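Student: Pasting the structures in now, so scroll down.
Any read-out appearing in this document is the output of simple, stated calculations on the displayed coordinates, not a laboratory observation. Fair warning: this is a prediction, and the values are worked out from it, not measured in the lab. Cβ atoms are built from the backbone, for glycine too; each structure is taken alone.
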Structure 1
Amino acid sequence: MTLSLYQATVPSFLQILGPLAGLVEKAREHCKVQGSAEAELCDSRLAADMWPFAKQVMAAIQHSAGAIAGVKKGETGPDMTPAPTSLDALASALADAIAALKAVTPEDVNGIAANDTAFVFGERRMPFTVEDYLLSFALPNFYFHASMAYAVLRGQGVAIGKMDWLGAIRLKP
């Protein structure tokens, strides 16, 4: 069986972004029950030198829907805008990312797999092929930031578990 670049990326992004949107809703419920401010939860982090929950979510979006949009243009980079301070804004950003990824076709990704692309951060330019960028940079970063978002919420006492993370696994029919 041959696995296409599309199959290795877009369905995996969607499998995790859906549950990440669910985590935002569980975070919203946690804030209501605890009487805590959403902005405080959005700014919660695992360690002082790590990004907060909201930035982790936004980074997961950037390394999934943002990565696909970037490789289509031939260049991408980090989103350095401040993270949202509301769960509504995070939910909206996730919904937009999911919609964008659902609109991507296999041809959109597979047809540019051998093209050149770059990740640009300030003066640093990291050249890749689209395939190598998505598989060796975007995908690992996507899983890292989505996992850290989950971990921040767990650390804040939000009632979530592994089943809130896995999403729709692809079982044999």
Structure 2
Amino acid sequence: MDAWTALIAAHVIAACYVLALGPVNIFRRRRDRIHKIIGFTWVTAIATTCILSFWIMDDGHFTWLHGLSVFTLVTVSLGIFSAVRGNIPAHRGNMIGSYMGTLIAFGFAVAAPGRRLPDLISTEPATVAFAAGLLLVTVAAFVLTLKRTVRPAHASRQPARVRGA
């Protein structure tokens, strides 16, 4: 695998995790440690997606998608700062807006002529389906593992007493 293919693969994998993890945090009711862990993972994936995009250029020129990457890095940063400061409505707006921007970019990446993703979908549909399934399985395993292993913040560090002991 050459460096160009590895760059594209890393960008696509990170973007797919952004797309898969976003709804998990957006639609979860509880805003707990699991939310923070998934959020940290999501922010890492979206930052990776955006930063890698700067080395992916058509004909050596930046496009409007690179502008979206800059905008996304700014809005995600504002979302983090808002959460730290306790401004949850601003945090929610920035993060959901960043997720929606990623959906829009994905739509253009799939629909725009001359892009590699539509060619891959038409020439290797089984590979794309396998990769999508693998992605969903790893996201589900990640979330289920968090649910089973992360204790709520209010949980006592002492084991529960056994009745009659």
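Student: Kindly point out which one of 1, 2 the value 0.35 was derived from, the read-out being FRET efficiency 1/(1 + (r/R0)^6) of positions 59 and 83 (r between Cβ atoms, R0 = 35 Å, to 0.05).
Tutor: Only structure 2 yields this read-out.
Student: The value 1.7 for distance in nm of label points 7 Å out along Cα→Cβ at positions 43 and 75 was derived from one model only; which of 1, 2 is it?
Tutor: The read-out was computed on structure 2.
Student: Taking volume of the Cα convex hull per residue in Å³ for each of 1, 2, which is largest?
Tutor: The maximum falls on structure 2.
Student: For relative contact order in percent (Cα under 8 Å, 6 or more apart), which of 1, 2 scores largest?
Tutor: For this comparison of relative contact order in percent (Cα under 8 Å, 6 or more apart), the top structure is 1.
Student: Another question, then. Just checking, which of 1, 2 has the largest value of distance in nm of label points 7 Å out along Cα→Cβ at positions 19 and 123?
Tutor: 1
Student: If helix-only ellipticity at 222 nm (-39500 (n - 2.57) for each DSSP H run of 4 or more, over all residues; to 500) is computed to be -17500, which of 1, 2 is the source?
Tutor: Among 1, 2, the structure yielding -17500 for helix-only ellipticity at 222 nm (-39500 (n - 2.57) for each DSSP H run of 4 or more, over all residues; to 500) is 1.
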